[in-house]
Structure 1
């Protein structure tokens with residue numbers, strides 16, 4: 001399965017007591033599909049995977065697969081800083097029918113490049129499911145090098161990487177290496193994981209955007225991705241990207257997903273719930289985001 005386009009890193013709606021709001025979650029899924037979102041990442045880091053227990057984590061994966069019912073691909077966030085735990089979560093995702101797995105670089109442990117390679121290799125060998133690597137060094141304290149990514153790209157069921165470094169030169173070098181070294185018959189896509197630079201990375205050859213902003217503007221983010229991937233209506237797509245430049249930045253004014261959950265709450269799509277150690281958006285930031293949401297016609 002060649003997953004491309006706008007891939008929402010969907011939030012996990014919660015009531016004010018921190019319990020999961022499954023009704024709002026299903027409504028979000030329906031809305032995304034109606035608005036053109038091309039794929040959903042469930043229980044990624046934007047979905048607060050770090051604060052969900054294993055039962056909640058697996059339940060959300062299974063619920064998403066069943067509720068989406070093959071309308072669009074479902075990518076299960078099943079990474080971890082324990083290789084064995086990541087394997088167990090990925091085996092579950094495979095069993096319940098997830099289309100792919102998103103695997104974050106092991107966090108806190110600070111593994112070497114060889115450790116990162118062996119971690120992913122063991123998961124890929126243990127579970128026959130398409131795997132997307134996820135490099136976000138600002139959150140994991142470990143940075144997967146382009147050389148390590150290219151080593152892993154040769155493994156059959158590793159089909160791509162989410163590059164959330166925000167470094168366009170590095171992303172360009174990665175795309176160049178993929179074009180030069182990976183046989184055409186071997187699927188391996190580069191995806192942006194940074195909304196601020198996603199349009200430019202897709203213009204350079206990335207095949208999609210695993211997006212936070214898509215949570216609140218699914219149709220526009222889909223249209224931008226479609227234009228840059230297919231090389232159509234580029235001036236219009238560039239203007240749409242420019243229009244989103246402020247919100248792309250504001251959604252990271254505090255730790256993700258604090259701002260995006262606040263925005264969805266203000267839009268009336270989810271309750272105002274989040275789990276500690278994350279807290280509600282600071283009052284000083286609320287007025288700024290409110291103003292931009294009004295500018296975009298979202299509230």
Structure 2
């Protein structure tokens with residue numbers, strides 16, 4: 001039962017949720033597999049968008065591959081910087097991605113910087129590249145978030161509502177179990193379980209809605225770069241509230257303020273302002 005994940009109020013139960021699969025002598029983490037699937041689907045979507053808008057799909061394959069490599073590096077650096085206490089005594093663990101530890105905002109920052117440089121090299125306007133590539137970003141997030149499901153991470157605080165997710169205590173990091181979770185531990189067949197908000201699922205669903213919004217707006221924008229701003233505003237809006245539920249928040253050093261809530265709020269406010277400002281001018 002230590003490998004069980006269930007949603008008791010929905011009547012859904014997975015008795016054997018694996019963390020990795022064995023390919024020959026090598027274990028391959030499901031976390032990495034889900035991220036890879038998300039990336040492939042994202043590249044497929046953005047290359048189709050490139051063709052649809054009369055651009056070279058080959059250019060965007062080059063841009064996407066290089067950007068994703070740098071985005072993963074950026075996502076890891078961002079996560080490590082805001083979780084330094086967990087890595088400072090074992091620096092080699094910085095390179096171990098099997099247990100998770102990628103922060104989407106770090107990936108976005110690195111990705112935008114990479115696109116800026118690559119757009120110059122390809123002689124394509126920077127805002128146009130952002131609008132073309134952004135269609136693949138929430139698709140990758142929507143699929144990649146399921147890597148957190150296999151890793152039993154990125155969950156929220158205690159809940160016993162309809163969507164409550166039940167996890168074995170032995171399968172999660174103890175520092176992510178709050179006092180309220182301990183107070184409501186469920187024991188089944190001698191195994192202790194916690195019930196939590198499946199925030200990975202909330203975010204996956206929200207990203208799916210963002211994908212639909214981007215597809216609906218892709219031919220209705222009034223200026224280049226608007227589709228990217230729509231993504232930042234819509235994703236930031238949802239992430240702000242989802243982040244409030246999580247127990248593994250990255251905090252601004254010296255405070256109890258989650259950095260992702262601050263970045264989400266800033267992304268939403270700045271993007272909405274720019275959209276209204278540029279639409280009025282156009």
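In this comparison of 1, 2, the computed figure 0.85 for FRET efficiency 1/(1 + (r/R0)^6) of positions 123 and 179 (r between Cβ atoms, R0 = 35 Å, to 0.05) is attributed to 1. Looking across 1, 2, the calculation of Cα extents along the principal axes in Å that yields 47, 46, 35 traces back to 1. Tell me which structure, out of 1, 2, gives -18000 once helix-only ellipticity at 222 nm (-39500 (n - 2.57) for each DSSP H run of 4 or more, over all residues; to 500) is calculated. Of the options listed, only 2 reproduces it. Comparing distance in nm of label points 7 Å out along Cα→Cβ at positions 187 and 267 across structures 1, 2, the highest figure is found for 2.
Throughout, read-outs are computed from the coordinates displayed, never taken from laboratory work. Given the structure is predicted, the values throughout are model-derived calculations rather than measurements. Cβ atoms are built from the backbone, for glycine too; each structure is taken alone.
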